[in-house]
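Trainee: The data blocks that follow each hold one structure.
All of the numbers you see were taken from the coordinates with simple rules; none came from a lab. These figures come from a predicted structure and were not determined experimentally. Cβ atoms are built from the backbone, for glycine too; each structure is taken alone.
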Structure 1
Amino acid sequence: MAESTHGNGGIHVSVCMGTNCTFRGAAQLVETMLADEKIKDYCTIVETSCLSKKCNHANNSPVIRIEDDYFTQAKPEAVLDELHARIIAAQAETRET
């Protein structure tokens, strides 16, 4: 699968688009993130092939990686909460410098 990239922000998000992750909601996760203007402004979202053994077939799907942290059985609400928290932290860090 060729990678598909959305946005050009400083927070890097990879979404596994392997068969099991896609079947269990990865495409909906991407749509949810892209519908949020703040996330689109601050994040780079990459749709990619399997994210290593973290997918573990259907047991952990869908899997996303935010920076170096993996999230299994990712739910849209939890992903949005995590990204908004990281955006707030990045904004605070920018203000301090």
Structure 2
Amino acid sequence: MHGKYRDPKTVRAVWNNINMFENFTHLADFKTFDAGQAKSFKAWLEKQKNKNGELLSISTIRSTLNNLREFFEWQYEQFWRTMLDHWVRYSLGLSAC
């Protein structure tokens, strides 16, 4: 995922959130993502504890979910950008490379 000119700490936090989600889904392909997974992950997050043994704060949960939303939006954009590029190349008779 692109860093959007973010601080390296922020990029690492986003990366950690993505890895947390992947571990939650047992490395399920992102193509299988659906609302049910999102709801289950949120419910799971609400039961997780921080380093001090306290439940995660609402702001931490919200931040994690927002990071994942941005990631999936980026994935979606990449997919359609690639599809459009292939369609244009095909329509113009250019190679798909």
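Trainee: Suppose mean count of other Cβ atoms within 10 Å over residues 18-25 works out to 17.9; of 1, 2, which structure was it derived from?
Mentor: 1
Trainee: For Rg/Rh (Cα atoms, Kirkwood Rh), which of 1, 2 scores largest?
Mentor: That would be structure 2.
Trainee: From which structure (1, 2) was helix-only ellipticity at 222 nm (-39500 (n - 2.57) for each DSSP H run of 4 or more, over all residues; to 500) calculated, if the value obtained is -12500?
Mentor: Label of the source structure: 1.
Trainee: Could you figure out which one of 1, 2 the value 18.4 for mean count of other Cβ atoms within 10 Å over residues 26-33 was computed from?
Mentor: 1
Trainee: Comparing relative contact order in percent (Cα under 8 Å, 6 or more apart) across structures 1, 2, which is largest?
Mentor: For this comparison of relative contact order in percent (Cα under 8 Å, 6 or more apart), the top structure is 1.
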